[in-house]
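J.: Multiple structures follow.
No value in this document is a laboratory result; all are computed from the given coordinates. These numbers were taken from a predicted model, which means no experiment stands behind them. Cβ atoms are built from the backbone, for glycine too; each structure is taken alone.
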Structure 1
Amino acid sequence: MAGVLATATGAFLSGAEGAYSVALGVFIAAAFFALGLLALGYVNHRWPELFFGAAMVIYTSQMGVLFVVLILLRDAAFLHGRAFAAGVLVGTAVWLAGQVRAHMNLKILYVVPESSSSSSGGPM
């Protein structure tokens, strides 16, 4: 929804080139973060003890590669530079806000409750 609104704003402010640039920026940001999420899911499944370190490395790598892509595409003739950068920023902000919201609503047990059928025989 935010991508559509940003694309419409880009079209209003800069015409078709602005709309295309914003849409491409939002797509690139979403693709980067989706690939990172898939990679993190694989690491969590395969090596759960490395999860937090891998999350930091993946996020830092994403930001570095995204920065390089922005630098490489800043003078592209087929893009409106500011609209493209705005699309990447909107895509990044919306993705991160969605992840924060999802994780705040997620119910993860951090203490595994004992089952009621097993009796430890300890003091009560």
Structure 2
Amino acid sequence: MSDSTSQTLKQLKIKTGVVKRLHKEESVYMQEVVDQKKVVEKLKADDAEGADIRAAERVLRDSEMMVPRTRGQLEEAVQALDDLVSALKAEESINTTTEYKDAADQLKTIEAAWEAYDG
């Protein structure tokens, strides 16, 4: 394997890892928003103290702010990975590797997740 091929595979692996991490992070924040909404609703239903409700609402707002920020980072990472995968599609020494297949699979996973969430 040439040095440039190994560098390209390393870049594929890094970019795939970034996309996986950001996708997981986005999912965690989205779930946190759902969970925190339930907490706020429960506190209000139980007539909790105002300070407790405000604290829970603050946590909810923080989580809600992280979803679009993480989505933006994820979109950039997906675009970078997609560009690399597209550029390497014709490279037979690379497009048959596990790293390439993992990258392409991750892009499909993200696309399906976005369709399910946004659709």
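J.: A value of 0.50 was computed for FRET efficiency 1/(1 + (r/R0)^6) of positions 11 and 107 (r between Cβ atoms, R0 = 41 Å, to 0.05); which of 1, 2 is the source structure?
T.: On the way: 1: 0.50; 2: 1.00.
Only one of 1, 2 returns 0.50 for FRET efficiency 1/(1 + (r/R0)^6) of positions 11 and 107 (r between Cβ atoms, R0 = 41 Å, to 0.05), namely 1.
J.: Sticking with this one: Quick check: 1.42 is what I get for Rg/Rh (Cα atoms, Kirkwood Rh), for residues 51-98 alone, calculated from one of 1, 2. Which structure matches? Display every interim value, and only then the final one.
T.: Details: 1: 1.07; 2: 1.42.
It traces back to 2.
J.: Given a value of -27000 for helix-only ellipticity at 222 nm (-39500 (n - 2.57) for each DSSP H run of 4 or more, over all residues; to 500), calculated from one of 1, 2, which structure does it belong to? List each step's numbers first, then the result.
T.: Details: 1: -27000; 2: -32000.
Here the read-out was taken from 1.
J.: For Rg/Rh (Cα atoms, Kirkwood Rh), which of 1, 2 scores largest?
T.: Values: 1: 1.23; 2: 1.20.
That would be structure 1.
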